[in-house]
Structures are given as C-alpha cells and as structure tokens.
1. Once distance in nm of label points 7 Å out along Cα→Cβ at positions 27 and 43 is calculated for all of 1, 2, which comes out largest?
2. When Rg/Rh (Cα atoms, Kirkwood Rh) is computed for each of 1, 2, which one produces 0.95?
3. Here helix-only ellipticity at 222 nm (-39500 (n - 2.57) for each DSSP H run of 4 or more, over all residues; to 500) has been calculated and equals -18500, so which of 1, 2 was it run on?
4. If you work out distance in nm of label points 7 Å out along Cα→Cβ at positions 35 and 59 for 1, 2, which one comes out largest?
5. One of 1, 2 was used to compute relative contact order in percent (Cα under 8 Å, 6 or more apart), and the answer was 32. Which one was it?
Structure 1
Amino acid sequence: MFLAQIEDLKEYFSKFGEVEGLTYKTDAMTGRPRGFAFIIFSELSSVEQVLATGEHVINGKKVDPKRAKARPGKIFVGKVTFNQLQIF
C-alpha cells in the first residue's frame, strides 16, 4: 500500500475543501502504481477551486488535475509519480 503518497494527495487537496474519498489506481496484475488517482470532494465548488488554481505541485512534482467525467465532485489527478514513495 502506498500510504505516504495517498496522505500527501489528501492533505494537499484538502485545502480546497473536504475530501470525501481518494482512490489510488494500481495495476491489477502487478500491484504497481499506475500514476493517477481519483479524489472525491463533498462539494462541487471544491472541484471548481482546484481547476481555477494554476499549477499544482505536490512534493516538488507537478500534478495534472482534471474534472472526472463519471461523477460531479470528482477529479482525476494525473502525472503522479512515486519515486519518493515509502511503501508500507
């Protein structure tokens, strides 16, 4: 499990509003990270704030949040790398 990175994402995006859930995607066969996550906010306005803010940098790495198509209040966060991850 990649707890350090998940907590970093949750902590960073919590400044835009209450994070209801975070799903980090891994390869089903290998369990290795796929480099993206989905974050669900309690309020749709939080998504708007994330998208209105320019660049997002977490632990020195630029990430690329986009509106998730499947559900309002959810964002896709791409370009998440795990070079600095502590695996628990």
Structure 2
Amino acid sequence: MEVFERITNGQHNREIAEEFGISPRTVEVHRARIMEKLRARRVADLFRLRFDLETDAPSDKLDSLIKLTERYCVVYQTLRTPATLALSVRTMP
C-alpha cells in the first residue's frame, strides 16, 4: 500500500527506492504486481482507483464506507472484465 501511495503521488521509482532503502528494480516489481492485481493497464489507471477522505465521521461510518467502496470496486472490475462462462447441458435418460 505504501508503494501504491507513492506511485499515485507521482513519485518516480528511484525516489521511492531511496525512501524505502530498496533498489529501483524492487519498486518496479511492486509496481507491476500492483498493476496486475488492480488490472491497470497503465499508471494513469491507478489514479482513478485512489481517493483520500478527510472527515470527522465516526469510525463505524467510515468502516461501512470502506466496505461498500470495496464492494463497488469488485463489481466494477467484474463488469469490466467478466469471466468466461462455459455451459454444458446433459439430459438424463
């Protein structure tokens, strides 16, 4: 999550690597895994998946908001890239 935040803040691999004391190649691997998990084709797609919220709402309301947001994201991803469905019909004698 920390690498995701840095990427969406516009930091380059080298900057992220220096901040965490890791190699730029390690950051590239993290970036690739994040993009694969989120099915992002390019870094710009990641910006649409991040939002920051400043509120004084109670924690139970925030927990509910987070759960609903995750649910909507799953629905969106499912609609965007639906699974292949194979159906076979077998009749009983």
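1. 1
2. Values: 1: 0.95; 2: 1.17.
Among 1, 2, the structure yielding 0.95 for Rg/Rh (Cα atoms, Kirkwood Rh) is 1.
3. Values: 1: -6500; 2: -18500.
Computing helix-only ellipticity at 222 nm (-39500 (n - 2.57) for each DSSP H run of 4 or more, over all residues; to 500) on every structure in 1, 2 gives -18500 only for 2.
4. On the way: 1: 1.6; 2: 3.7.
If we compare distance in nm of label points 7 Å out along Cα→Cβ at positions 35 and 59 over 1, 2, the biggest value is for 2.
5. Values: 1: 32; 2: 17.
It was calculated from structure 1.
We did not get these values from a lab; they are worked out from the coordinates using the rules stated. These figures come from a predicted structure and were not determined experimentally. Cβ atoms are built from the backbone, for glycine too; each structure is taken alone.
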